[in-house]
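See the structures that follow.
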Structure P
């Protein structure tokens, strides 16, 4: 391997261009560094278990896309609207994205799910949005199309939480039939992401836990979600995409279910569970993607040590991805550049 020149590699080459929005919100600016290979190539190598040059930064080395040709994306944004299955989402007053209009669930009885609107995925403007995104984003970063929503999240949006939870218990066969329908829907979107956006992967949003504990048992997930999600993952792999399961909350006990679906990565929240423990326990079977808020300390050495520790935790098993979110907008410390340096040095030390 050629000798590293970190000063040269961290020379800033401007910022990456973005297309569209993240559910109505602008993307954060990401600095383009002078790395020996593109972040996209490095990410592909890392996820494929091949030789890579640094532990990828999940926020900077890839871009998650949510194009507005998908009704779900518009409905879940800041203006609200009608999603792919006819559910109305309304703006909130607290600065957060829209939420399902309360008090009048679209699906009052799970047995009526066949009467829901049937999304005509092929009719959405995939070609137009695909051309816009591919021209603007270029080929440097790993592109991941977002699938929203997954299984339990969609059931909640259709029925409200209490009714959705009861349906899992009272009508498992009907729930399973609806989940099969949702699988077909998400497969269609994944195929269009591949064809028109030249995506490298997809990420399914399906939260299975609250901040304290899972919504349901591992056995329930295995019976009602895993078979359908596995079919989705299998198809995603057939068309050459990487599959990520995004799961907020303290879902530690349910990670085995994600593994059983064949998912390549699992995106978790640091503030709800011990990600280091998740890597230690499950890192040999699935890539754990974690994201952290930087300390609010103004002492630079404190922040540097925090970043170094996270990069080492994620890279020690070669099965983790990290990302950092700024908490002090006026801070001069460049976490992106520093994390890259630490990630490069860690690989060099382990050669």
Structure Q
């Protein structure tokens, strides 16, 4: 019986290719931790923890402490039944991004040993179809919004996401920018809007939703603060739950709202909920009749590959926010095999995450 023999954590830091994060709290650099687990036969698996400043609850220093000597905490047989091993209470108690790294690394290693892609390990089956992606074009008031959206459509991506600040002083200009975007890029492409929970319920008025309807979005993602979705009620446009997936009451409300015209989708970040937590949320959302969208945290290639494998493991996901993004520039260049086709997430040809081993670290 193979056993885990070692764990190693390397820190990566660098500049993003552009501002990343919520429209009102963007950063220009990214730091993350790369976890490598090795077994006593020399096989390896990797996971990544890159908490996003201004968004994630945990800081990188807390992640590094949580990942120290993590291989010593697994019991014998973890590689033979990784999903059972990851159900241990100590794994669930890790900060979200650290849990994502541990779960990804162990599943990557176990899948490599079995010679199957990671999504097969998660779902017990091979993906039955490719998953379309949506492209992040930036914030509504960004000077390069039109170019970014146009580039996505030229690449064959047909769903574009734009962030709003939620500031009252910006709203009218944001709406006009979005209407202008629709006029400049005619055709049957989808637009998604994201407020990152910027509005209070009193600000999420029917009139504001009616204004946003002028640009015909598919949905408005997390329009109000965490804990307030259940006070939102019906609005002219469908909305999606994101940040509130950490609030059990908001989750219960959102899953029930599908029947009466409120929530239409769950936007799931495995870097926040962990790989297995995200898998569970995706299955629950699908069972409730919601669309499921997997997306990133502007993190690195290991996290992106893991999120792609998660999307491939879920039943009938909607276009997922797993396009290549500005945060990848902070990491050493590596091919993410699931992203070879600019339009779709496709299964990697190799086992596990299908990635080459990433080792080079930069100073903290």
Structure R
């Protein structure tokens, strides 16, 4: 069973969970050149990943927010300010940097983008107008972080358990998501309410982790196999019967990922350790390298779609990772500090750790946050 102590054991498990999540996301964005599909949506592995990768992102974000809440009592204003710097500032910077080239090169893209002031303004708030399409997750994450933290703060003020806040937020998300009207795309509210239940699931898992882990032996290969089988079964039903099985399929996929992350930690398998702390910058910058290795390269070099996919996956992960390493290695330079500020990064030199070393709580606040 994982210990919730200052030795940070379970934080390493969360770091692995974050890395698994970002690899799945970048992999899912790497199927653009798959034949007969603009984004790979017809290929089985794409649909398998799509069934739980974004719920996994939300789950991890909820867990980390609750971890922060239990160790600091920031005011809602201070918390909101920190999330504006961490999330909205990079979102605004990269939207501004990307908009004009994206609009000018619309002929190479799947959907056009008009070079106009109106389109530029909409690119900040409308999910369907984002220059970097998957940045809707920043909208959703920011909203859920502020609303949930605000609800927890209110509960504290009245001496009420945070469980009440979780119930209110989760119920609200589910209720709005099932309203017989279309939920607006503005600030990606439609995706926010759909994925909010997974954010709250992460919060709940943090609070009840010891109890849950005493029941479910995540580190056993048999548990991983059972979770994987349940995920595959739920995915089969999702394929056959549609969205009725979306939530159970995603929960099974998240459970499978938790088991894998805890197996890696418990067995001191360090294959993912070099990526620790770089998830957020990979999330922010991977799109550029996905585009270069797919839409752009395909116009000049005729390669099998499988090669485009592997190039996109490798470049989408490791070029942002190299940028992250460079920023950390030059963290005392003013230029690196400025770039890090604009990208929402908390620079901290990455110390080499021996096998089995734990990750400190300070490292979580500064390095392990994927979206926080």
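Only the coordinates and a few stated rules stand behind these numbers; no lab work does. If you're wondering where the values come from, they're calculated on a predicted model, not measured in any experiment. Cβ atoms are built from the backbone, for glycine too; each structure is taken alone.
A few remarks follow.
- If you line up P, Q, R by relative contact order in percent (Cα under 8 Å, 6 or more apart), the top spot, with the largest value, goes to R.
- Of the structures P, Q, R, the one that 11.1, 34 was derived from, the read-out being Rg and Dmax of the Cα atoms in Å, for residues 139-178 alone: Q
- For distance in nm of label points 7 Å out along Cα→Cβ at positions 11 and 331, the highest value in the series P, Q, R is held by structure P.
- Which entry (P, Q, R) yields the derived value 22.2 for mean count of other Cβ atoms within 10 Å over residues 59-66: P
- Which of P, Q, R yields -20500 [helix-only ellipticity at 222 nm (-39500 (n - 2.57) for each DSSP H run of 4 or more, over all residues; to 500), calculated]: R
- Here Kirkwood radius over Cα pairs in Å, for residues 171-314 alone was derived from just one of the structures P, Q, R, and that gives 15.8; the source is Q.
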